Structure 1
Amino acid sequence: MKVAIIPTVLVFAYIGTRQKRKELQAAGYGQKVSIVKTIPWFIGGFLILAAVNSLGWIPVGVSSVIKTASKFLMVTALAAIGLGTSLTDFKKAGLRPMFYGITIDALVTLTALAVIWFMGLM
């Protein structure tokens, strides 16, 4: 199910690239913005490790430990984000970032549900 991050990241990288191009054009700059530079580096590592694991090159015991560590690190990262969040900053930022976050959450949820449905698990 973690593979759903790939299309989500690609869609938002595309959207971010288009937005950056529009901003540069509006400012009068002729610079090009590369979508490759917009995609986070960890996506490549994720794809490589997923392929290596799928090919069975990582022993089951090691893979299990890595998966457990991955879950722990994900929860730790989310906790760190939550602990660094200030309600005052939320109020100052306004509704636009909140709408953006809700949109991302909805897209991730819809992507995950689509993958589950296409796999026949629903």
Structure 2
Amino acid sequence: MDYSEKVIQHFREPHNVGVLEEANAFGKVGSPACGDKTEMYLKIEDGIIKEAKFMTFGCAAAIASSSVATDLLKGMTIEEAKALKNEQVIKELGGLPEAKIHCSVMVEEAVRAALEDYEARQK
């Protein structure tokens, strides 16, 4: 399977890995297609994502997608984060093989789950 140099870079040295203890938004999803799992942790202040971390158990594409997504999320408003789509993650990575597109979808779903968690906590 051919991965872009950026996928390989984010897999070998992923950004923002770990549990974010001060997170006020958390999402956890899994991919039935391959058994991968992603946990997304966000710290949101005044409607802005100040910090984003992840824990992903999966293949190179899943880890790279999570790494890029957390980079993209930092500084976004909640509304901008809600609009984050897997296609943006794929573009940032320089593409993903067709068989690995579901990894970027899983990350999009983890972000959405974290944002839903944040909104539920605000009520």
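Laboratory data are not the source of any read-out in this text; all were calculated from the coordinates shown. All figures in this text were calculated on a predicted structure; none of them were measured in a lab. Cβ atoms are built from the backbone, for glycine too; each structure is taken alone.
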Next item on the list: Using the calculated result 10.5 for Kirkwood radius over Cα pairs in Å, for residues 57-96 alone, pick out the matching structure from 1, 2.
Entry: 2
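Given that helix-only ellipticity at 222 nm (-39500 (n - 2.57) for each DSSP H run of 4 or more, over all residues; to 500), derived from a single structure, equals -14000, which label among 1, 2 identifies that structure? Don't skip to the end; give the middle numbers.
Numbers: 1: -25500; 2: -14000.
Derived from 2, not from the others.
In terms of Cα Rg over 2.2 N^0.38 Å, which of structures 1, 2 is highest? Walk me through the numbers on the way to the answer.
Values: 1: 1.34; 2: 0.97.
Going through 1, 2 one by one, Cα Rg over 2.2 N^0.38 Å is largest in 1.
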Next item on the list: Of the structures 1, 2, report the one carrying the highest value of FRET efficiency 1/(1 + (r/R0)^6) of positions 9 and 105 (r between Cβ atoms, R0 = 25 Å, to 0.05).
Entry: 1
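Using distance in nm of label points 7 Å out along Cα→Cβ at positions 65 and 81, single out the structure from 1, 2 with the greatest value. Show your work: numbers first, answer last.
Details: 1: 2.8; 2: 1.9.
Across 1, 2, distance in nm of label points 7 Å out along Cα→Cβ at positions 65 and 81 peaks for 1.
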Checklist line | When distance in nm of label points 7 Å out along Cα→Cβ at positions 41 and 113 is computed for each of 1, 2, the largest belongs to | finding: 1
Next item on the list: Could you figure out which one of 1, 2 the value 32 for relative contact order in percent (Cα under 8 Å, 6 or more apart) was computed from?
Entry: 2
